[in-house]
Structure I
Amino acid sequence: MSDVTSGKPVPPYVDATKPSIARVYDGFLSGSDNYEVDRQVVRSVLKTAPEAADLAIENRRFLIRACRFLAEHAGITQFLDCGSGLPTAENTHTVVQRSSPTSRVVYVDNDPLVLAHSRALLEQNENAVIVSGDIFDPEALLRDEAVRSHLDWDSPIALLQMGTLHHYNGEHTRTRQDIMRSYIDALPPGSYVAISHFLDPEDEHSATARKMEDVFLHSMMGSGTFSTASELTRLFNGLELIAPGLVRCVDWRPEAQQLKPLNVAQRCIAGGLARKQ
């Protein structure tokens with residue numbers, strides 16, 4: 001079987017008739033690990049917001065800056081990266097192991113293509129592994145043998161939920177806040193939680209945000225909810241937010257001054273990092 005547009009062979013473990021969240025993100029990032037069904041989602045979103053690829057770009061940049069902060073300034077050496085997606089430049093383990101080569105990273109995903117690519121990438125890295133799991137079922141995931149054994153659950157851990165929670169559609173009949181509470185309760189004191197999420201900015205750009213949401217939800221992918229800042233703050237369940245707090249991803253500890261005006265996509269994804277006492 002091959003992709004109908006590119007002719008690229010489709011691995012037998014991949015269903016190329018249904019879009020994948022990881023492959024759609026890869027498409028937004030101009031990657032090569034996506035298929036026509038994924039590109040259809042990308043094109044439909046771009047019709048609503050031509051700059052929509054910046055949702056994925058700013059999400060990735062926020063992940064890199066947050067991981068660098070955690071490794072270099074907070075001294076965190078353990079990371080649980082939920083819904084890690086397809087490997088690309090500057091993955092979590094690449095960033096944090098540059099600061100501390102013994103930092104341990106557990107990636108979690110349930111996409112067969114992500115699992116295959118990540119296992120190949122991490123084959124020679126004894127401090128980073130990927131496990132197959134449902135990130136919206138924290139109790140089951142946290143019982144996973146690899147998750148338990150690869151991380152020291154008596155020492156601080158950074159939990160990463162980067163661009164994941166807006167794809168939760170209530171499959172487990174519980175709220176996103178309840179899911180995060182289960183994770184946070186399980187984390188040792190001194191741990192950190194990083195979240196990025198599609199944002200309804202509640203201003204003149206709200207209409208475009210909701211149009212993008214409508215396209216995501218009514219595409220074959222069927223997920224991609226935009227939430228307000230107050231709704232996103234509740235996902236941290238009372239943890240101490242690190243300055244500058246929950247802000248647009250582009251505004252979270254930028255490495256350089258933003259000189260160009262922000263486009264609508266950059267205004268519609270937020271991120272924050274918080275500490276558990």
Structure II
Amino acid sequence: MSRISSCMAALKAQNRQALIPYVTAGFPYRDITPDLMHAMVGAGADIIELGVPFSDPSADGPVIQKAGDRALALGIGMTQVLDMVKTFRAKDASTPVVLMGYANPVERYDLKHGEDAFIRDASAAGVDGVLIVDYPPEECTEFASKLKANGLDLIFLLAPTSTEKRMKLVGELASGYVYYVSLKGVTGSGALDTDAVAQAVPRIKQFVNVPVGVGFGIRDAASAKAVAAVSDAVVIGSRLIQLIEDQPHEKVASAAAQFLRDIRSALDS
């Protein structure tokens with residue numbers, strides 16, 4: 001059983017939902033990420049989604065696009081992201097880490113370091129799962145198999161527009177959890193419709209046998225609690241990025257931690 005599956009099973013046994021914060025690697029400072037990750041775990045994060053900076057992120061709104069641009073300007077690429085995970089793992093051997101990003105950085109890494117180098121090196125660094133936005137399930141059966149052989153989960157996005165055929169296919173390949181995009185649009189956009197989420201999650205669970213997390217549009221304790229009532233996990237990113245983007249170096253971790261403590265308290269109340 002993977003670290004993600006073990007974490008989700010333990011939470012389910014406690015009748016609790018996973019809190020999954022997303023941060024962009026290398027943002028807002030090149031060296032901040034491992035300390036920020038530890039602070040988030042200390043504040044109640046169960047799994048961390050670490051964004052791999054990319055110049056053309058099709059699913060991300062302006063907030064995360066800006067964070068990615070800033071990280072790229074600081075020289076953050078896949079090699080640096082994997083090094084950050086290694087540094088985090090030196091002090092935390094249990095919290096699952098998911099890399100979220102796009103095909104280009106993964107394939108470029110393999111071109112530079114050899115076939116399947118990304119999977120090999122991600123596993124060695126202590127990564128637990130990957131979510132590649134532009135790898136549709138129809139085209140990554142082999143990729144999923146190789147990941148699983150190296151102890152990594154492949155996490156897919158599902159959306160309000162996903163068909164039952166797509167849900168079924170995702171259910172055949174996904175492991176760890178499935179990430180339900182709660183609204184039509186990019187990260188940080190639109191108003192969260194919790195009633196629609198409440199209808200969508202049970203429908204998804206007819207086709208997938210892994211936990212369902214919900215993200216996009218969750219900005220505060222109230223919206224997080226509403227989503228947690230009908231899902232297995234709450235993913236929150238854009239609002240967290242906004243909170244830390246202008247903080248001085250020494251206050252980044254504490255600002256993120258305070259925000260997540262409030263979310264965690266709401267989820268557990």
(message) Starting from the value 19: which structure in I, II was relative contact order in percent (Cα under 8 Å, 6 or more apart) calculated from?
(response) I
(message) Matching task: 2.7 is the computed value of distance in nm of label points 7 Å out along Cα→Cβ at positions 71 and 223. Pick the structure from I, II.
(response) I
(message) If helix-only ellipticity at 222 nm (-39500 (n - 2.57) for each DSSP H run of 4 or more, over all residues; to 500) computes to -10500, which of I, II did it come from?
(response) I
(message) Comparing I, II, where is mean projected area of the Cα convex hull in nm², for residues 103-238 alone highest?
(response) I
(message) Going by distance in nm of label points 7 Å out along Cα→Cβ at positions 15 and 39, which of structures I, II comes out largest?
(response) II
(request) Have a look at I, II and say which one yields 7, 30, 38, 22, 4, 0 for P(r) over Cα pairs in 10 Å bins from 0, in percent, as calculated. (result) I
(request) Using the calculated result 2.8 for distance in nm of label points 7 Å out along Cα→Cβ at positions 31 and 247, pick out the matching structure from I, II. (result) I
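Read-outs throughout are calculated quantities, based only on the coordinates presented, and are distinct from any laboratory measurement. Note that the coordinates shown come from a computational prediction; the quantities given were computed from them, not determined experimentally. Cβ atoms are built from the backbone, for glycine too; each structure is taken alone.
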